1. Of the structures I, II, report the one carrying the highest value of relative contact order in percent (Cα under 8 Å, 6 or more apart).
2. Given a value of 1.2 for distance in nm of label points 7 Å out along Cα→Cβ at positions 174 and 214, calculated from one of I, II, which structure does it belong to?
3. One of I, II was used to calculate distance in nm of label points 7 Å out along Cα→Cβ at positions 22 and 70, giving 1.5; which?
4. Compare percent of Cα pairs over 30 Å apart across structures I, II and report the one with the greatest value.
Structure I
Amino acid sequence: MLYKKLDNISYSFFGRSGGYSKGLYSSLNCSKFVGDELENVNLNLNYVKQFIDADSLITLNQVHGTDCLIVNKDSKSDLNFDAMVTNVPNIAIGILTADCAPVLFFDKNEKIIGAAHAGWKGAYAGILENTVEKMQYLGSKPSDIKVIIGPCIHCNSYEVHNDFIKNFSNYYSCFSSVKNRNYFDLPKFCTLVLRKIGIKPDNIDLVDIDTYKQHEKYFSYRYAKNHTNGICGRNISIICLK
């Protein structure tokens, strides 16, 4: 678990340890939609909410889409979105991942935060652009936004087929080839998209953790797909405006 507290925000990238879930969901699974017992998931969500010292925690039913929710005091969890932004203090917003990239946003000048679930489908379709657009709606400027790309699958673990590469004609630099096998660099792709929409390179940080290689510490769907029929929990990444 990686935790940081700044003047106006707290954020944390949680791994799979420290919770109440059992078996293949052991132990800090924070998703209600992967087959885990709801009672344990709620205990886990309450734990991370208390850890971040928030009044409430909003999570989503993520659908690999591009819709971004503006969170206010009346917002509820489990809506079908893949990103959130807010300028309301003490509401933690949490993104669930298991190899996809959790991307957290912060504008310290306007006190606006955001969080996005960026798998390749969502990142390709525009979830990062839409998150920044919603932050601009609340008053941010892209040049003032800082971004942290959290633990996710990295290039050496992300083998893809030739048909996949055809989708990314403008981003061939995000691929590498080793012994006739192709690999996709999801964090690099997210970084290039963010830079394209006006985020300064110096304002983009990457957590150097490959969830596939560190599957014992982080839930990894690709690892689970190869070993446990795809059954696994989801890591939570949260940010809260103080």
Structure II
Amino acid sequence: MGNDANHSTDDMRLFHTGEHPCGYWPERSARDLVLDPRDPRLPGFYATALGWGFRRSGDIVYRPHCRQCHACMSVRIPVADFVPDRSQRRCAARNARIVSRIVPAERSDEHLALYQRYLKARHPHGGMDDHGEHEFDQFLIGTWSEKRFLELRDEGKLVGVAVTDLVADAMSAVYTFYDPDYADPIHGGSASLGTLAILRQIEWARRDYRAHLYLGYWIDGHHKMDYKRRFKPLEMFDGRGWRPFEAGEEG
């Protein structure tokens, strides 16, 4: 697998998961490639793994590797080149009163309560709406990655949290949850907190002189993932390297 941080990773093991229900297309099955979660070199290799289209969930670093479907494409924003479109500028202006604050990635009662409200509204009966303290820590925080919470507050009230990983020269948007009363316009609301969280992460990445913000997977034809293609320019990983996201590939 090459070298990272002066530690050989040539013998780092990759596993295939078994077939499992797809989280995005219920009628499909999925499987993933997973880097050995017990390998002590994994934290040092994580930045390279992001560059190879992998993503973190808890302590697991994975990449979809389905037999028949290749809809999931890893995407990232080259932050120095990003230019907000009209809709994103309106979102920023409309939410100018919302203050963002970068805090340690440590669960509080306030964070957990917001997370549970979000899951119950957005993913009812999806297997996550009963998440408690253990699931919050396991899924969002994990044990080894360097991460922060980007809080969004409206007159002091916590309305959103973006879980963000920090690696050399880049950031990764791991997960965002927010007050369902401020729902994204895709789902019928008006505040666009999901979009706002990405805009604020881009600002943060620029302040820190980081080259990329990884957005996870864009999924061809899936309405919940369609918002990602609106952040331009956007790059996609084609299995061999990164290239511009092309309009003809938008579903």
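A short reminder: the numbers here are calculations on the coordinates, not readings from a lab. Not measured: the values here are computed from a predicted model. Cβ atoms are built from the backbone, for glycine too; each structure is taken alone.
1. Answer by largest value of relative contact order in percent (Cα under 8 Å, 6 or more apart): I.
2. II
3. II
4. Largest one: structure II.
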